[in-house]
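Each structure below is given as structure tokens.
No lab work stands behind these numbers, since they all come straight from the coordinates. In this text the structure is predicted, and so the values were computed from the model without any measurement. Cβ atoms are built from the backbone, for glycine too; each structure is taken alone.
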Structure I
Amino acid sequence: MTKFFKRVSRNRLAVRIAADAIAFYIRLVHRTSRWEVRGIEHPTAFWNSGRPFVGAFWHGRLLMMPAAWTTDRPMHVLISQHRDGELIARAMDRFGLHTVRGSGAKAGSAEKGGRAALRAILQLLKKGEYITFTPDGPRGPRMRAGTGIVAAARLAGVPVMPATYSVRRRRLARSWDRFLIAWPFNRGVILWGPPVDVSNPEEPLDEAARRVEAALNALCDEADRLCGQPPVPPAEARPHA
């Protein structure tokens, strides 16, 4: 998948065509499949009261996550500044999802785009809008959370809300994230987990990130179990704090 994104991202016309194709495929899978949604009460409580949160899902579960956003509340997706991020951003636009360019793992760091992304994230959350991260993106390690998501949520005074999906008929790409490709005419589940409170300033960021990571991995394991699929193991290596 990563090689495909890189090839397409070199041409603007190809990006537009590919983004339309990806959006079409997501809608095809969603509309031809039966979906069970569990844990929707967790984000709904925040949506109904206008309280923001930071959403979290793994990079490998990106494909069908636009279908999880069932409210008209504004959602912003943090997308990599790499060239393949442009294609993903364009595809998200087709679902009315806004994008912020940066890296979830590096938000708030001194690296290029990190501080700018953090400022944009905090401004959006302050306005009562929502943002979601892939805390292992854009390059992994797979299913290991960096501290950027925790830093942003803590500074904004909001929790992290984990989400994922799985399906009965699927293919796992050989990419670093084991990208999950769902087939049409399927059965699947979309799971939301309870919000993870990361507000304690005395808790080290890496420890809070591990709690977010554990919550997300448990949710993915449950989604795979419900669909009769073996769980996808996280990478052995952990990101640096």
Structure II
Amino acid sequence: MAEHFLDGVLIDDSVFALRPDYRALLIAVEGIVPGPSDEHSEALLVAAESAALQALVTTSVAELAHVAAWREAYRAFGAKPQRTRNSLESLTRRASVGLPRVNRLTNIYNAISVLHQVPVGGEDLDRYAGPPRLLRAVGDEPFDTVDEGEEVVEHPEPGEVVWCDDTGVTCRRWNWRQARRTQLTQATTRALFILDALAPMSDLALTRAGDELVSHLRQLGPEVRAATRLIASTTTTQEHA
């Protein structure tokens, strides 16, 4: 069951030492009926593109509040945000030319990320080997990816913040690039979503983003069921639905 999977999620103290304001909202979803892009997900993407363009009329992408916070977090563990942009910044920069249209599941969480200005990762729950852990890398953890069209195994830099499971890294640099092994596919029926928040994003704003994501995901099948868990440095709360 999804809620039992979330019970095992761990965030290492070293991550909170780096950013005590960090919070992770994890949402495990079951019962998804896979499908291609549709009118509903298209409308969400259009709304997200419009919201991003409006926000950028007076502010550059790098100066948007949550984007700026994540740039600072990247610098704290040695990453260069100009070269490796967090997922929120990458998507927001694409809004002017159009967000990617992949399938209705991916479209929904990308749209929510831009609409609520929060990094959101989406992965296939069935491809995990054990529960996720967020930690500072040693540097020898395997990360499967693609380089110039070829499948390769890379390794994070020592001290880099990474999501891992028992097999290896599932996402590098907190929320920069996901591994191929756990990525969503056209056949995904069980998914994990991770929403990453730093100040100035409030717990209320983070929860609202998660609630809207779940609301749209519930439309992807008559038996969709979601479980959520919010993890912070001082308190851990769980809600099962």
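Numbers for the structure displayed
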| quantity | calculated |
| --- | --- |
| Of the structures I, II, the one that 15.4 was derived from, the read-out being mean count of other Cβ atoms within 10 Å over residues 67-74 | I |
| When relative contact order in percent (Cα under 8 Å, 6 or more apart) is computed for each of I, II, the largest belongs to | II |
| Of the structures I, II, the one that 0.55 was derived from, the read-out being FRET efficiency 1/(1 + (r/R0)^6) of positions 59 and 163 (r between Cβ atoms, R0 = 30 Å, to 0.05) | II |
| Computed 16.6, 49 for Rg and Dmax of the Cα atoms in Å - originating structure among I, II | I |
| Mean count of other Cβ atoms within 10 Å over residues 115-122 from the coordinates reads 19.2; which among I, II | I |
| For helix-only ellipticity at 222 nm (-39500 (n - 2.57) for each DSSP H run of 4 or more, over all residues; to 500) computed as -9500, the structure of I, II it came from | II |
| Entry that produces 44, 27, 23 once Cα extents along the principal axes in Å, for residues 123-226 alone is calculated, selected from I, II | I |
| Comparison of I, II - label where distance in nm of label points 7 Å out along Cα→Cβ at positions 171 and 203 is highest | I |
